[in-house]
Structure P
Amino acid sequence: MPGTAASQPEKGQGGSILILEKDPALRQAFSRHLTRWGEHPILAESIEEAMELLAKEDRIFLVFFSLASISSSGIDLMQTIQEIRPGVSMILTTDYVDPATTLPFIERGAFDYLKKPFLFEEIEILIRRVREHQELRGQATALRILQEKKKVERQNLIDFMIGLANLIDAKSPYTKEHSDRVARTTKVFTRFLGLSKKDYEDISFGAKLHDIGKVGIPDSILNSTGKLSKEERQIMNDHPLAGAKILKPIVVMKNIIPMVLYHHENWDGTGYPENLKGEEIPFGARIVKITDYFDAITSHRPYRTPLSLDEAAQVLLSERGRILDPNLTDAFIKMIQQGGLENPAVSGVLPAIG
């Protein structure tokens, strides 16, 4: 209530309130009360004057307008105000309340309406509500902008990582487009397994980045066609750790790291870097292990020719329970036998990475 510390709006909050009212006594009453509350009233007795003030005064945050003060459609007036000043709140004052008249204003964005005669205590409460509403709306807008910015930053980061993975593939003629093929096969397989959308996206993206740690490996080692020395083999085997180290500081890559770090672990515990065994190996890494291994045996390498799908299925079966998850191996072979890598009816349309 006026005069009580609890109900009085804070002074100096900025912003002006436009009053469109043809009754001079009511205009002055508005001005007197608003000024006493520390507000900044701007008075207009006609639409023309109100429009001129709206165009000139960029601090107006609230408009009170009386239906009795306008000769044209109040809806048209509201739309014009919204076009000139999209962030302005509007409150309708009317001599009578007819739902058929007032509802269209509310539907088109009016904050509220008041029936004359009204108490100015109601006005004070309404102004406070408008300020709170605009503050919440501003916070929501800021949050949306931040979220959009984060989406852009995330997409830029994803694009960079994909570019880095492609660069690694290009370093060796024997691994050209390897990560793309592994990611593509992983997408088909995760869809075949019926995994959730989140798992499908994370594991597929992890497959694309699984060899990202090879970025620091010398080309002489990557492109070697002979037997690697012990030191060279250790450098090659360190690429999962290097990849995880690259991704660790990046928050959005948290769910991708397990596929990068553990895709060379073996089901029987003989893999690296941590000699994990069986279901100790993260599920996504076990999937990438199979799809990575499948691509290795079905693509051209300097030391052998690629295997056919039937031959590859036999090799996978021979490694079932040794280096490959037995249940996932069975499912992968079943997918091959059903034409999942060739038949669009099984594999579906593949979405973009990320």
Structure Q
Amino acid sequence: MDKDSARNLILAGIYLIGIVLTGIFGFMLIDDFSLINAMYMTVITVSTVGFREAQPLSDGGKLFTSFLILASLGVLTYFITSITQSLFKSQMSFFYPGFSKRKKNAKMENHVVVVGYGRNGDQVVKELMAFGSNVVVIDENHEIVINNIGRPIRFIEGNATDDEILIKADVKSARALITTLPNDADNLFVVLTARALNPALKIISRASSDSAEKKLRMAGVDSVVLPERVGGAHMATLVAQPDIVEFLEHLTLHSDTPTQLMEIACHELPEGMRNKPIRDFAIRRKSGANIIGMKTAQGELIMNPSPDTKLIPESKLFVLGTIEQIDDLKELLQEES
């Protein structure tokens, strides 16, 4: 039972107890009923059963009884409604595990919309969840949607080229969209529809050929991934330089290995650190982390920046280190003056 249902039941119970106590004390005070007779009159009045009176009522008693009937109708209706709703929600949660999560996911912001839940889409979702991102998946396959009910992911059944489906996925408030459909034309339509709904949306698309990549970029895709190209390069590297691949695999961004590669945004640099060279802050000595790359606010990538490289607001640092070292570096960038 959720908190809202529990609160409604408790409130309904309090109302019901209150009306019963009011009836008991009312009959005892107005017509000098005994406790048993007062309880009997209250029960038959509140329940609207209408058995004969325990003893004759005075005019005041009749007015009080009329008031009690009218008041109890509303209270009893509220009580029964609360119980019914609670039982309905419990049954729905049992047969439909995702029911209780729907309200929580009714409106999402700063999430990632993933279109297509095939092999690529499944891997994308796993990686995003490892980073703690909120994810909404759109897929036309009814069986996929049903089989994933109850997971901490919102699944929407439908065609992502339809404006209504993307709006249902809250694409207007999303931070990114990843389309992994096997057909390039479908991906292109998804991109055009999403870009029209959210011009600031970061869009990443799968492609199967160089020509499709060009068309997708013209349509407004920020990044295009060709799985065959990536997979082929990876396999070739496994033959030519296997140790490098093994080294990089130990730097997976969300693995349990001690050393990780992370991205740190410098959008909140203190005044004392802005536009000053890295050497001035002894980042390696104070945090133990290594800055192995930098992306400027203009999009320029700097590999292995020298100590003379200046920390510029709105830039990003690519840092190699343990979780503790990276956390220390983040604190240093926020607190240094």
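FYI, it's all coordinate maths here, none of it is from the lab. Since the structure is predicted, the reported quantities are computational estimates derived from the model, not experimental observations. Cβ atoms are built from the backbone, for glycine too; each structure is taken alone.
List of remarks:
- When distance in nm of label points 7 Å out along Cα→Cβ at positions 76 and 300 is calculated for each of structures P, Q, structure Q gives the greatest result.
- Origin of the derived value 1.25 (Rg/Rh (Cα atoms, Kirkwood Rh); candidates P, Q): Q
- Highest-scoring entry among P, Q, by distance in nm of label points 7 Å out along Cα→Cβ at positions 60 and 308, is Q.
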